[in-house]
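Structures given as structure tokens follow.
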Structure 1
Amino acid sequence: MVSDRVYKLCQQSPTVSSEFAKNPLEAPTEIAKRLYGITKPATKHDFPGVDRPPASVADLERARQCGNWGPLPPSEFFLRVWNDVLSSLDADALGGMVSPPLMGSYGTMPLTVIAPLADIARHMSNVIVRAEKEVFLITCSWSPSLAVHLVSDALKELSKRAGQRGGRVVVKVMYDKAGAAQFINNRQPVKPEVYSGEKIQLPKPEEIPHIDFEVINFHKPLLGTLHAKFMVVDRKIAIIESNNMEDNDNVEMMTHFEGPIVDSIYDTALITWGNAFKIPPPSANAPATEGGLPTDQGHEALFTDREPAREQHQIVMDGQSAQLSEHMPDDPHYDSDMAGEITRMQSCYSAKPNETRLQATNRQLNLACTKPIDPTGPEIPEGDEFTPYIPISTPSPFPIALVSRLPYGEPNNGNVFVPQNEAWLSCVRNATSSIFIQTPDLNATQLHPALIAALKRGIDVTYYVCLGYNDAGEIMPGQGGTNEMFAGKLVDALSAPERARLHICYYVGKDQDHPIHHNFKSRSCHVKLLIADGHIGIQGSGNQDTQSWYHSQEINVMIDSREMCRKWREGIERNQNTATYGKAGVDDGVWRDRDGKEAEGSMGKPSTAMGWVKGTMGMVKKAQEKGGF
């Protein structure tokens, strides 16, 4: 049951963002202290365990009253998860990095992107150049890359447009590059000569004369990484991403939100920024519930009613017929609206003269990949094309909750009782038919008994992970082990009928016919998604690994919409070959090809020293073949 304290916290009207609106010169950190006191992270003693008694009807009604859900009431399943999420606020009112009255909200999600980072950065750049007054961009790792170049070009274009209309735009950028100074102050302002230098490559002040620009480097030593990745523009839209800002071989996932949920994400941005602003964001008194910042000019507002979303086959046809130029660094092609972006992006994946659909997809997946490879998969049939941009529309807004977590730097795994983890565990605990997870790594301690319990009660569990993703880090003490180790441990705990309900797959790129070990930097997946019973979805920055479960600051949304989850799952399956070619062995959780051979670099089920030797030798051999050593 939701405690009286948490119920009161969710009902009260002051929030960090509403108090900030009264005095934008006050540091959000100080506002948070005034509202919620000096909060302390939850410890392992606060965690009530994986198993819980089911909530009563009265409990669910009390939980429902702790959110503003809009025109559609949340489902019973959603409320059960929400009830468990709220229980974690007793230990730490700001454990979810958002003011409690704003955790439960509603909105729409007109676009999802499931694609390489460059494609996500293209949408980010289009949203940035269409900004009127304000941009918040918060991410984790930042390094010179195609994505950074796209964003930097967009900021220059934004400054140009602002100057043409006689205005200015406030832009705040925050990333994580750990340094010694953060032992004194976690949030370190970054000087122009640093953020415009070779290691960051953001624009110089003279290149963006009509932007008031401010950059912060955040890290909470030792292990409290800023792993949240999101953007808020004009307090009209919010983007939540899985990606960092660096070139890699990952397929990523991004969602674009509009409506009142943007106020919740804006509140998280203020709390994350923490410091007093040199120039306060102009949207402080323009909440998304009232339409966000007003539009100065007549061009498209970011929060508008749109036509019904096109289905993917229509998008493919439009892209094939349009043959538009690709939006690239130093050769930008900004679109005036989202429909134009979708068509342009699909045009890039369309086959050029004397090129097959498979070759076209391979071309795009190799674009920012450090080690491009040739396709090995079969030709892509008509109707199954890679479609990076997935528009989604619903008749009305739907319930959305923020289920995030705070950064925790202590070198222990005690900070487990947070909204993010409670949402994941509760979805697994309360599912009645199916659980789907895609994540780079899956090895968090609490997931093991939770998944076993679900399988034993008859739930169908499917999860996709990467082969060898960050193995060197995951085998360190206390980190949970590699994906193959966790899979083997999970399989060993199940009977034969229970194993039949468990479907473990290793990621396979859309142009490939086998998993490729992450060590070779050619095809990986960085999507973070959980779908339960086909209508509860959790998407964001949080992985199912030890670092995300216990230490990193994360941001995730939990939605209650069968249509959204259907489109998400369709996009996941359409843009990879994991289900077809990535299935692991039922008896040990290890992937093998049709001849029974394990993937190069695979450790298999490393119960002996030979498993470790085999994995290391395989990685070295492959790297030598590719010229890596």
Structure 2
Amino acid sequence: MCGIVAAVARRNVVPVLIEGLRKLEYRGYDSAGLAVLKPELTRLRSVGRVAELAAQADGLSASIGIAHTRWATHGVPSEGNAHPHVSSGLAVVHNGIIENHAELKSQLTDVGYVFTSETDTEVIAHLINSLLASCHDLLAAVRLATQRLIGAYAIAVLREGSDGIVVARQGAPLLLGIAADGLYAASDASALLQVTRTMIYLEDGDLAELGPTGQRIVDQAGQPVERARHESALSADAVELGNYQHYMQKEIFEQPVALANTLEMLGSAATRSFSANLFGAAAPEALASTRSVLILACGTSYHSGLVARYWIEQLAGIPCSVEIASEYRYRVSVVDPDQLVVAISQSGETADTLAALKHAKTRGMTRTLAICNVAESAIVRECALRFLTRAGMEIGVASTKAFTTQLAALFLLAATLAKQQGRLAANDESECLTALRHLPLALKHVLELEPAIAAWAQDFAGKQHALFLGRGLHYPIALEGALKLKEISYIHAEGYPAGELKHGPLALVDESMPVISVAPNDNLLEKLKSNLQEVRARGGELYVFADADSAVEASAGVHILRLPEHYGLLSPVLHVVPLQLLSYHVALVKGTDVDKPRNLAKSVTVE
């Protein structure tokens, strides 16, 4: 949940480090810092955004350096806790959590090391420094240090007197960038697109030495290893804001294109069937014998899994359970080797989801599928089957296009399982394919509601609480709408199944609490209308997103916006978008930081 950039080049790397941190600021924005060799070690640190560090670094020049933008885990945001951390001419930046830092700190204190921060990272700096006394080689010292670290880390290390940088990863993302003028490393490709599109993705346990003559990669045993080079499909333009006010707004409006990319294989009328091969060469056999599904995910991805449960059970007729990944591996659960385990993650590096997936595999559940946006991520590499959502780079902390493309991928999975189970008739298959192909265009029409939604947002500016209601397929959409509002506007919001109102939440409803409801024209509409009447009877103000043909009428205290069409089983994909827009415009009215909400970071790579 922090961002790392490192560089060894035949140029001034300080502007590259600063620009890389700007691109990674979505990963952490409590503080930032850099260290360069001139040839003595020079360190700059600041509290707050990268702009503060950039002002300090104006005029600084060096050909080797490391940099970091922080999301606090150990220790409050402060200059003293900001990275890099140093130890006698050695500097370290770190993403992750060192679980045994207290034990290591005690050992290092006993031999004379003095700690000046509250972080676990300072332990790494002193540990490596202590090992240099016996091995005199930075790569060897870092390798020995990592053997004593318990937890997750991506680190970059430089040392006075050295002409290179050493990096290492275990459980946190780190990649190398290969350019004509030098070598680079970063937490994510977006930071390096300014200098290269040629990347090497390090694997867990890898260490790499970057120097003037090239890179050397070794494993934990110190043995040389080869890692493939990849040309990133991203361009520098893909991570630019363009004409939009915020990345979240940009990513909301990119959803029709993102969905089209995710569903590209269905673009031809010649594609008349759901093929298990969409999920990998081994998928036909694996899916044909699947008798139940377990979905592991966190946050927004968990909500996509909740929608998928309805689809899988209705279409394929097999049981589906959805687990919050951070809870799954800490309870006793029933093992089913024939169960399909689906791990959902935008980044593919979500620590809790990755750990839950590995836990399932250790218990013999090896039939695994990753639904992910990043091809070279840890979760994708960990799974036997994969589906890449192709949403493109998502920078806004509050996920939008990642969610809708996950839904599209999960609907493909549900329909494919249904076909494998012999439950999808030819005419039903054709209708599903047609609906999926039409989805990007339908979403464009939904986005035309933005001006009306922006007008609604004015009513929320002074509110402290909000309630989101949905039924059936749309209950998870209510949960997602509530999550978005609380994430970026800081209004306390809860999502509920509308039928549960009378079992407690109705006690909260009064004229000061807005109630937002999703009201598609489905078989639960009449039930939902009764629930909405319960709200009005208690003085609650209703904001209803209905379908064009939903028989829900506006009146005093009942505000209606109508989506252009009812979209059947795929309705959740359309109905979530107005909730995204509502949250965005409420945040604008309140003046909060839309793309970088307080206390949150984009890629949750720590438990």
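Read the figures in this text as sums done on the coordinates, not as results from a lab. Just so it is clear, the structure is predicted and the values come from calculations on it, not from any experiment. Cβ atoms are built from the backbone, for glycine too; each structure is taken alone.
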Exercise for review: Given a value of 39, 32, 17 for Cα extents along the principal axes in Å, for residues 288-335 alone, point me to the structure among 1, 2 it was derived from.
Suggested key: 1
Point to revise | Structure responsible for 2.6, with distance in nm of label points 7 Å out along Cα→Cβ at positions 256 and 352 calculated and labels 1, 2 on offer | key: 1
Revision key, fill the gap. The value 12 for relative contact order in percent (Cα under 8 Å, 6 or more apart), derived from one of 1, 2, belongs to structure 2
Point to revise | Which of 1, 2 yields 2.8 [distance in nm of label points 7 Å out along Cα→Cβ at positions 104 and 232, calculated] | key: 2
Exercise for review: Work out which structure the value 17.6 belongs to, where mean count of other Cβ atoms within 10 Å over residues 48-55 was derived from one of 1, 2.
Suggested key: 2
Practice item. Match the computed value 0.40 of FRET efficiency 1/(1 + (r/R0)^6) of positions 16 and 88 (r between Cβ atoms, R0 = 25 Å, to 0.05) to one of the structures 1, 2, and report its label. Key: 2
Practice item. Using the calculated result 37, 29, 26 for Cα extents along the principal axes in Å, for residues 120-223 alone, pick out the matching structure from 1, 2. Key: 2
